[in-house]
1. Of the structures labelled 1, 2, 3, one was used to calculate percent of Cα pairs over 22 Å apart, giving 13. Name it.
2. Quick one: distance in nm of label points 7 Å out along Cα→Cβ at positions 4 and 60 came out at 1.8 when computed from one of 1, 2, 3, so which one is it?
3. Identify the structure, out of 1, 2, 3, from whose coordinates helix-only ellipticity at 222 nm (-39500 (n - 2.57) for each DSSP H run of 4 or more, over all residues; to 500) was calculated to give -26000.
Structure 1
Amino acid sequence: MTIDIEKIHEKFSQKIQIERVKQKLSQEKLAELANIHRTTVSAIERCAMSPSLETICNIANALNMDLQEIFTFNF
């Protein structure tokens, strides 16, 4: 089995934006809750950067999601 990292990156970026909007959070508020910069949230959502594992965990916590949930792409 081959893992398509670009596809995962794209789906992860979409998932973050979908969950943020669903929870009615601005990029700025999500960044504040995740202890990251707003431009980082923007870059992740635009698929312009790959976040570190620490940043992924911070975002998951800010969105009240576990890692399995944040990497479940059923949309």
Structure 2
Amino acid sequence: MDIFMTIFTLLGTQSGNFALGMAGMGAAIGIGLTGFAAAQAVGRNPGAFGKILTIGIIGMALAEAVAIYGFLIALRGG
């Protein structure tokens, strides 16, 4: 019976680590794509820099929220 509790504890820890890793990877991809698109947009229309910057920062913050949710799930333990 003790071995099953050890296995379940280990699996719970690993699922939290997996969730954190996947959330971090998703946030990194989202932030990278947002930055890439903002740089392209500024290159095409330099006069709209302020509006593009604002939208880019909002997009990056929303992508970063995914990583925070993953972190909270990892802290909870799976």
Structure 3
Amino acid sequence: MDHATIFLLGVYLVPLAFLSLIRAWADSRRPGVALFLGMFAAGCIGYVAFTREEGLFGLREIPELTFEMAARIAASF
């Protein structure tokens, strides 16, 4: 997997982790899934930040990376 894919995976898991945290808080239960998703997302973003020569992707690059990823998925069919 390339850095863009790993970065997008991390970026799109952050809102899911937040929603899972809110849901666990509302139901008065332990946020195990939220913590796992948050740690995995942070690990993905941290991996890209430390291994990519240019550094971390910017927030303005997320839509472009998303469209490129969608194009690659569509081209594979």
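1. Numbers: 1: 13; 2: 45; 3: 35.
Checking each candidate, the match is 1.
2. Values: 1: 2.3; 2: 5.0; 3: 1.8.
Label of the originating structure: 3.
3. Details: 1: -18500; 2: -33500; 3: -26000.
That value comes from structure 3.
Computed from the coordinates by the stated procedures, all read-outs in this text should not be read as laboratory data. Quantities reported herein were computed from a predicted structural model and do not represent experimental measurements. Cβ atoms are built from the backbone, for glycine too; each structure is taken alone.
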